[in-house]
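Laboratory data are not the source of any read-out in this text; all were calculated from the coordinates shown. Just so you know, these numbers come straight off a predicted model, no measurement behind them. Cβ atoms are built from the backbone, for glycine too; each structure is taken alone.
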Structure P
């Protein structure tokens, strides 16, 4: 896990259930944080020319979350944390 100076968290994991496993690309990179505008900007750039598996939208746990494969074949998970009361 890597914390950026801007407060984002960068993590990697094995391929989650429901996403196709491509030999040589058996990891997913996760970007998470609370800066919705910044993370949505990354999402737009990562998904452009790639394939969206789970649209970036509000999930049952309260965060906005989505998964995509970028145009280079890298799988990404983007999570925008819900505001804390």
Structure Q
């Protein structure tokens, strides 16, 4: 596995996909890393579609542990829509 944020990592400008959706939760210990990844991709000059979604007041993988929540449905719909675009 390569850390895409390491100084010696190759540029992200050559990513082979046309779009990226990064989803984070405000109370997740990994939130800042997801936002950082978004920012690094954006600054790399990559030409694809980049989207960052942040759910407030939730923890890591909240959508798995709480599928009944309204904002879990919102996230699921967002991911499905993004994939089907």
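One of P, Q was used to compute P(r) over Cα pairs in 5 Å bins from 0, in percent, and the result was 3, 14, 21, 21, 19, 14, 7, 2, 0. Which label is that?
So the calculation was done on Q.
Out of P, Q, which one gives 30 for relative contact order in percent (Cα under 8 Å, 6 or more apart) as computed from the coordinates?
Here the read-out was taken from Q.
For structures P, Q, calculate distance in nm of label points 7 Å out along Cα→Cβ at positions 15 and 39 and state which one comes out highest.
P
Of the structures labelled P, Q, which one yields -11500 when helix-only ellipticity at 222 nm (-39500 (n - 2.57) for each DSSP H run of 4 or more, over all residues; to 500) is computed from its coordinates?
Q
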